[in-house]
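Below are structures written as structure tokens.
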Structure 1
Amino acid sequence: MNSYDVIIIGGGAAGLMCAITAGQRGRSVLVIEKSNKVGKKILMSGGGRCNFTNLYIEPDRFLSANPHFCKSALSRYTQWDFIAMVAKHGIAYHEKTQGQLFCDDSAKDILAMLLAECEEAGVEIRTQCEVKKINVGRIQAEKDQAESDQQASPEVESDQTDNGFDVATNDGTFKAQSLVVATGGLSIPTLGGSGYGYDVAEQFGLKKLPLKPALVPFTFTDGFKEISENLSGLSVNARISTPDKSFLEPVLFTHRGLSGPAVLQLSSYWRDGMTVELDLLPAQEAPELLKEFKHTSPKGLLRTQLAHHLPKHLVAELERLWWPKYAETALAEIPDKVLQEVGRNLNGWQLKPAGTEGYRTAEVTLGGVSTDELSSKTMQSKTQQGLYFIGEVIDVTGHLGGFNFQWAWASGYVAGQVV
């Protein structure tokens with residue numbers, strides 16, 4: 001009664017996709033979810049409308065110690081495959097920006113679709129079911145011992161078969177030949193994020209790369225914090241950069257620092273102590289623009305002219321910061337040197353985040369189970385037969401915009417093909 005072909009720990013995007021795929025192959029599948037419902041992250045994603053994939057899925061939109069690892073899965077289950085499932089269920093969707101696809105109505109549509117597919121495939125789901133212990137199955141343990149004995153004494157033969165894993169939970173002990181870890185990462189613990197998947201990897205001797213919150217807002221403790229508090233809620237299209245990466249998308253000022261798509265994207269590349277550069281006029285050479293202001297509006301004020309290009313509240317803060325002495329001075333009377341300096345600051349405002357808001361608001365976890373430990377074609381452990389890791393728990397992290405969901409669908413699918 002408690003024996004299955006496949007047990008999947010974690011009822012999120014990757015786990016449900018793996019369950020559907022394995023169930024469609026006729027495998028008996030049990031999904032174990034510790035919280036009171038599956039798919040909580042799906043429901044909250046995209047402001048409740050679920051940015052379920054992106055039209056432009058490319059391997060270079062994913063971060064990993066091995067940038068090639070994601071290619072196989074992404075090529076075998078593409079965005080078009082998932083879009084076809086969405087269309088089959090009659091879910092209306094739209095492209096927002098840069099290929100991001102959202103439900104017209106609600107993220108509940110995506111979860112309902114996945115659950116309907118699970119039901120059709122005969123998948124069993126148990127919620128509020130927490131794993132207490134995982135053991136290699138009794139016969140597997142005997143097989144390992146027999147193989148050890150055989151190496152020491154070649155005449156000993158073993159005809160034992162692999163009996164997989166025993167998974168002890170608060171709801172009983174379950175057995176399966178294949179065990180899939182789809183527990184996600186540490187991000188958003190209120191939705192069930194935890195480090196349990198990393199504990200399982202450690203139990204079976206798999207390496208883990210350092211963890212870090214990603215797709216997360218920056219926080220500040222220096223003088224910029226007061227500016228960001230004053231501008232909280234204001235958004236501006238800007239370019240924000242580290243020395244080797246930059247993103248041109250909306251930047252949002254918050255009462256703690258900076259957020260918005262560009263900042264969330266850059267946070268995956270930022271490291272503690274690193275300075276970031278904010279270009280508030282990315283389409284223009286600001287020093288030349290200010291020089292032009294002086295020529296065309298010599299009697300005007302700098303803040304008045306800049307307000308045609310940037311929000312007034314932002315210009316007022318910048319005035320207090322960069323040209324307070326010349327706030328009421330006509331442009332013709334402001335020294336060129338001062339205008340040049342203001343222009344350079346507008347194109348290259350140097351800011352040093354104190355940190356990020358951490359896992360509490362991070363959309364994903366950077367790092368995780370090393371891809372060196374897994375087959376890129378099946379997601380199976382190279383050292384423990386029948387053990388698989390999929391989704392966020394692996395050291396593969398996508399950009400903002402549906403990429404992490406596509407990794408969940410793809411990695412879940414390729415594991416589901418073989419478990």
Structure 2
Amino acid sequence: MLTHSAVKAARPRAAGYKLFDEGGLHLYVAPNGRRSFRMRFRFGGREQLLTFGSADDLSLADARARCQAARAAVRRGIDPRSGGTPVCEIAQVHNFEAVARRWHAHMLRRWTPVHAGDVLASLQRDVFPAIGAMPVAAITTPTVLAVLRAIEARGRFETVRRVRQRISAIFEFAMAENLVQSDPAAIVGRALMPPAPRGHHPALIDLDEARALIAATELVDAAPAIRLASRFLALTAVRLAAVRGACWDEIEDLDGVAPIWRVPAARMKLPAAKKADPANDHLVPLAPAAVALLREARALGQGGRLIFPGTNPAAPIGEAAIGGLIARAGFGGRHVPHGWRATFSTILNERYPDERSAIDQALGHVAMGKVEAAYNRAVRLGQRRSLFERWASLLL
């Protein structure tokens with residue numbers, strides 16, 4: 001049994017260790033020197049762990065009293081970690097979907113709305129139907145592997161990688177909340193097919209083929225928002241995430257003489273320190289063809305903040321929607337949404353080699369400070385507007 005002197009004398013070692021008392025109570029000494037009173041107990045057929053607090057704040061006598069109270073709760077069918085919640089309610093509060101949604105809400109401040117929507121959509125589509133109702137503590141590595149292999153069977157190897165990372169992050173969150181003791185998704189990747197080596201995004205670099213793709217996508221039976229977003233992506237040569245998350249309040253002077261799409265720095269591919277500075281907003285001058293397209297989107301009357309909403313007006317079109325449109329148009333494997341950036345760069349650099357700097361800035365490749373950004377907007381924006389107008393004329 002523990003004694004007061006033994007608790008005080010416990011010193012850290014290279015690895016954490018335990019000094020046992022009785023009834024599952026023990027002192028855990030971490031390598032960093034932190035000492036805490038914990039209790040092991042069985043609940044729901046599984047071994048669980050309850051932490052009472054730091055040994056610097058809690059006496060041995062208090063820890064024993066709490067251990068006795070916790071054991072009494074277990075005998076009454078109550079999980080002592082739940083603050084008195086009966087076991088029938090615990091299963092609801094601590095099922096995988098409930099924990100995953102708490103993790104998602106916790107992460108929202110760090111994500112863009114589009115990324116947050118993609119994360120939740122992947123869980124709703126591929127994970128919740130299989131294990132959402134299961135108690136999070138009952139999910140094992142083979143269970144997670146079965147979920148991921150079902151995705152793998154569809155040939156979606158990149159999706160498997162992302163979903164595994166998200167499941168693992170959820171379990172790390174659950175570990176921090178003392179709901180589970182380990183992450184069953186941590187090693188499951190070793191039993192999955194490795195993703196294909198990353199290479200260049202397939203892209204059409206011949207102008208006639210690019211024109212043919214635009215024409216072919218217009219003939220595919222797809223939601224108007226998807227077809228418009230696909231053409232807008234081609235006209236603006238931005239990243240796919242920027243188009244999917246495009247909002248009406250980012251469009252300036254649409255019915256004026258110098259329309260611009262101001263993509264917030266927070267939604268650009270930038271270092272975190274630059275995302276908060278409006279000086280790093282990416283300005284895309286809108287050619288007449290892009291303006292006409294936006295007016296068409298506005299005339300659809302779908303309302304909401306998003307220019308290209310999905311079936312849910314509050315959410316963007318799906319992450320794979322434009323890629324699917326391109327594939328159905330007969331260009332699968334030859335061109336992907338991100339490929340429009342290579343198409344834009346290749347064709348314009350061949351025709352206007354002296355304007356390489358403006359082409360790079362049009363793609364958002366050039367990071368600028370506040371002074372340079374102000375100069376760029378005052379002097380170089382006109383050159384980039386001319387580029388986008390020439391690009392639209394070439395493409396359409």
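Computing distance in nm of label points 7 Å out along Cα→Cβ at positions 127 and 167 gives 1.7 for which of 1, 2? Derived from the structure labelled 1.
Looking at relative contact order in percent (Cα under 8 Å, 6 or more apart) over structures 1, 2, structure 1 comes out largest.
Please state which of the structures 1, 2 yields -14000 when helix-only ellipticity at 222 nm (-39500 (n - 2.57) for each DSSP H run of 4 or more, over all residues; to 500) is computed from it. It was calculated from structure 2. For the structures shown (1, 2), volume of the Cα convex hull per residue in Å³ is largest in 2.
Here, each number is a calculation from the coordinates, and none is a lab measurement. Predicted model only: the values in this text are computed from it and were never measured. Cβ atoms are built from the backbone, for glycine too; each structure is taken alone.
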